[in-house]
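Structures are listed in the sections that come next.
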Structure P
């Protein structure tokens, strides 16, 4: 994805464009009149790449609660948590072991496709071959710091007398990469990676085990009191959503921008809902249509707002597929080498 594409992604107007594109791709009738709906009497499994209680799990369960209402036949839905490696384990499972019968879909997480594009260790899938159903929309990521550290702003962070410890998922996920990028330019930041879920990092923040966390805002959707009570405060943001809060891009040198574009692809993709490769076209159309209609539904949007999911900028499966191709093109050998070197991978 080119720098101009990243800037467009940060422009709020792009959300409206994506929403319009999503609406434009709604297909026509999926079956002959009177035909029995494929999903009637069936169970749809939704694999979630994180443990219960965190941001990804909470968001996925909102989707699971509403999506069946828009699928002809109204199937039952079962959420299966398959945590590990920041969504890579769930992605590998979907790619290698799930039949493309339309009965298993997944929400692996927010960064697995970036790691797939750069082919990190443990990846056993080609992200371009998944079937993309849709995403609730682009999100904003924020650097949060415990107020118990005495830090209230990015300027305070720069002046910190001792390292500020950031909790992170995998070393090559954005939760680690952005703090590592800050540390590479002399900021007093240390990263402890390896947490299996955001829920566990939130507990670590509460207990003072870590001091900071770089994550999407919806991560705290069910723990908003941590922000409301100022137990943690935002000091940086990736997209200009909050007035007066500096941007990650502005505190890094221009030479880091190509790397940041790949690292932060997770924002432009949001939280993709995907299926295994080679899903029948008719079932994929049905699921894509159901997803877009769900995102326009008032009941869904009310629940989405409660947990911090975007409620007005759904991204169609077709658009996600194109964005994935662009991400793979942006992940040049030079960018990938820098990415892996910074994250400590070989």
Structure Q
């Protein structure tokens, strides 16, 4: 399997809780994480993009480093690790994004991919006058399909002529073109999102509990096969390691106990606006209030947690891979630099030897 890091370029990473480190995002922090990940033999780093946070006492995601600028800077201080910036589709025209990706491809020497985010959090875009109306909840994957079609035309030909309800390009030029075929990832979770992934993306990030992961993987593979394609599937997990299983579990309980309730209520209020049922807002966030940490409590943004001693975590990762057929995992940690180092030095050798 391949392993990646979900970079904490938003405030406090991916844990809205005072029981986990509370910090503003910085380049130095994300640089240190990326260099450590490369040194430990991980395969890629991915940064998100948020234009408005969820507040609360921890200021969760209120500050966020811009994804492309950050990844370009990281590209200049790394050599082998893959780099995936995220594009929130409503925030940038595809012709501009095509040029940014081509630039990052050049800076990184062909290590750039792109994470497509259709955008369900209305307040992010409404504040900038970019929200396309509430009909966008239902239209967003049609919008994404046209957006990606234009990107690929520009990357292949350096030009695009395209007219639709959403876009109007007239012999639009975009040079240089990337030196590689840019891999596209998307975390679409709803039935429409999964179909978009199956038909147009190269990889999917799956955010669901372990019990549903096997079914989700089978669903995407079936949809992709029906479209004559193959999609790589990467599962998203938090990781908590400690000297013992009991100590790791206690760290998790402390995070839940000190959850930032103000931020969580703001997250749920935004999720309630999404009319596209069965997606991330429905499955991951709303359901997370009553979940165990293993299944994705909302104090962990609904992301499942793999926790325990180094040996226990290695065994769990190995078993998940065997049982579900995923191609890899994308990880978050309460403390990223030490978490990546411990994964590389303590967990990964056990996986490499299958000594778990």
Structure R
């Protein structure tokens, strides 16, 4: 997963992070670069002090605090056993990105040092599921590949549908072809004459299966449509670009209400077109954030009262409906006041 963020509203270099976030960054060194497909490479990072890294489960991602001031999120592609000695992420060069993937692929060299975050996981693998069916498109294979390795090592029931434009674009192709032919379905758009038929694949999936999908937005929308009639607790989606693009109607929903911080008693008015995160940051409130698009989950905040308008791609429909937490980087509010546990 490579989250392509918009130019940041608050500055994104380490000096402007919250004190808590900056204190927990890890000094890391790039120790290996491996090409795994056209325009796609694996990058291995280890701590500069040689100590073990924090553990994680399949589906997790980390932040890379790039030397050019950008922060980008990437999924970890290899399962961890205990405290890992390294983190490995996959990066695909995207000519339409805002500089993250291009910078990494063009400028970063083995031996270079950067700061990284500890792993976060908004896309966890349900480890006791009777059957797991996985869908991946393009660079969306990175968290899915981590899950495949874990499931296969534990001899659990799984199936993978992986789609790319062509064979040249498919990461881990040779390994997947040799892994488990009965469980792996590889789809190449140019050879098949079109995109993967997700509806047909979902229809053939057992009703009790936990189903995962990570890929470009058209694939994810087709996936969500095809799984609409299934139990929501069995459906797991990870977006690496926002579900919805901010238009004029959304921007007006982003402001025009008060935010109260329950712990300090401070109150802030959020003007129309402004984000809660922006206003709190400008006021000097110590806030955690990363992607600023409602994708990474770093700014998740508990709600005391009020009815938020959710625009994130992290929380499930059930979680959004419960109004127990919100991503303050992109939320609006349907009430005059939103009281946050801050």
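Laboratory data are not the source of any read-out in this text; all were calculated from the coordinates shown. The structure presented is a predicted model; accordingly, all values stated were derived computationally and were not measured.
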Checklist entry - Which one of P, Q, R has relative contact order in percent (Cα under 8 Å, 6 or more apart), as calculated from the coordinates, equal to 16? => result R
Item to check | When Cα Rg over 2.2 N^0.38 Å, for residues 66-185 alone is computed for each of P, Q, R, the largest belongs to | outcome: P
